[in-house]
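Structures follow.
Every number in this text was worked out from the coordinates using simple rules, so none of it is lab data. Please read these numbers as outputs of a predicted model, since none were measured by experiment. Cβ atoms are built from the backbone, for glycine too; each structure is taken alone.
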Structure 1
Amino acid sequence: MYLSFKMREFYRWEHNIPFGTKLSNELIGDWLTERENDWDDLENESFVNIHISDLDIEPFDTSRINSLIEKEQLIYSAGYGTYNKPTFFLAELENKTIFDDYQLYICGQEYARELASPPGMNQGNAIFIRKESLKRFIWEKYEESHWYNKDNPLFRALSCYDFKHKPDTAVEQMASLEADTVLYHEIGEILSNRILGKAWDEMLLQLPRSKNEFMLRAIKDHLADAVSTIPRLIENKDDSQIHFYFANLTGMRKEIFPSLMSSYQQWLNNNNISDLALLAEKSRQHWTKLAKQLLNHYQKNGINAVSEFDKLIYKNIL
């Protein structure tokens, strides 16, 4: 189902089809066959340099590329994402500003991208907010919501907007609010990188794709949210924002942190955000300690330590 939604979203982006317009399964099928053939042809190709102003620039030299294209109101990003897969995009640069200690880029229309298009990204102290990707992510969630019952965080979040009668307006309104959550999660990622150091990411790169890897990524996400995202949600006190945050927790994140969903349920029952505030501080200490224990175990025992990770993590479920 995930791939199906992602491919439909990619097709809608590539063909500039408005939200609310029904997609043709037949046309998507033909397009997908062509796309898969193209990807098969490119799979074993090496990266090539980007040619700008008579210069050939290595594709991961983002700072140099952006120094040349920002005057054209363009922004480019390249790096390695989940599972160490290369990721690229080229977009309209709507705004560039300093936010606290971070260089913040607000990206508009996207001219080139890949299948995966996270609404927020960070590189060093630079944060990219991809507004178009965020809108498409929200629309994906709206379409996905039809597969489930109505008693869940996603339905509650979407119910705060008029998707039925004004889908484009609803997406725009929701994206404007959710950009704040994306920003503070990316800040949390930067802060958690400072807490854990480069050794954490180096360890992740050595792991095979497995349940242990998903667990470690979930721990890092929980730490990022404990130091930044959740405090921001508490500060804003916006119901739709809180619902949407909990709607997007993965199964693994809920599995290792069941008390987080319990705190959400308590908030639903009594509309008191204080329990979530207390849990955020407790979880910051908890996930920091556990992450450092796992990292220390890995540094002492190498890749063999991975087989013991799940036992240690399940002993420290919060």
Structure 2
Amino acid sequence: MNKEKDDTVKTGVAGLGRMGSAMALRLLDCGMNVMVWNRTRAAAEQLVAAGAELADTPRALAASCNQIVTMLRDDAAAEAVYTGPEGMLGRHAEGRLFVEMSTLRPTTVRALHQRAAKCGAEMLDAPVSGTVAPARTGQLVALAGGTEATFERAKPLLNALARRIVYAGPAGQGALLKLVVNLPLAVYWHSLGEALALGEAGGLQRELMVETIADSSAAIAVLGLKKNLLLGRSSEVAFDLASMQKDLRLITDTAAALATDSSAATAALAAYSAAVEAGMGAADAVSVACPLPRKRRSLKR
């Protein structure tokens, strides 16, 4: 429901993909005074029509806003937006609150925290569990890392976007928790694809298997929402396959840095990489459990 805007606080949103746009619309619905920036201006048109202002550069966004949410594709995009020639972290950033909600390497996030502190700004890493529909209705789960004082400062903003906020600890711990959350999901869709292929090779019908699994202890909460995708009746995309591939690369890299086992993640990464190579990168991540356009084969990272 729309509320009267508070003109004393302006909230910036940088990165207007599916998630960033949904979050910006949610903030507008909550009555916030919103300014947006995106690398391609066309992506901002819907937000401007809904009442958001448009910034020409990330630097201009940070200069104009008290608090800024970033939802960016990957580490390289985040580093460019924060520290590039027209980046947000400079003298103009003093006193600002940056809430970094992308899925990034914990090491990248910690470096951004340090850079923000040198500029006199505060940062919270708060990647989210959930996709576009929960983002649009404020039902995400935010996984926060940073100082407790910054966490408290960011709570009103996070409460507009999330049904639950988990404080994971110091800088980078929210980013690490997001990788922990994503790993079982990525492995589940990969293993489901292997299970369905096994049954189909033996003569079982895919619909029979999906319906049976969905009503068994082998189901996860989201499986019911993905049945039409698994059965080829829908092509709706909530979280694309190429993004899950990217996240698995972050997971295996982080596991290597921390000297932990990543055998399941490595196997899943090979499957998602094969699907991307087969032209399925823009499809929903669940599509890794569907037959590929051509024979699946393992790929090196």
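Some points to look at:
- Of the structures 1, 2, the one that 17.5 was derived from, the read-out being mean count of other Cβ atoms within 10 Å over residues 91-98: 2
- Read-out P(r) over Cα pairs in 10 Å bins from 0, in percent, computed value 6, 27, 33, 22, 10, 2, 0, structure in 1, 2: 2
- Winner on distance in nm of label points 7 Å out along Cα→Cβ at positions 203 and 219 once structures 1, 2 are ranked, highest first: 2
- Given -18000 for helix-only ellipticity at 222 nm (-39500 (n - 2.57) for each DSSP H run of 4 or more, over all residues; to 500), calculated: source structure among 1, 2: 1
- Among candidates 1, 2, the computation of distance in nm of label points 7 Å out along Cα→Cβ at positions 123 and 147 that gave 3.2 used structure 1.
- In terms of mean count of other Cβ atoms within 10 Å over residues 107-114, the structure with the greatest value among 1, 2 is 2.
- Read-out distance in nm of label points 7 Å out along Cα→Cβ at positions 99 and 235, computed value 3.5, structure in 1, 2: 2
- Once volume of the Cα convex hull per residue in Å³, for residues 19-66 alone is computed for every structure in 1, 2, the highest value turns out to be that of 1.
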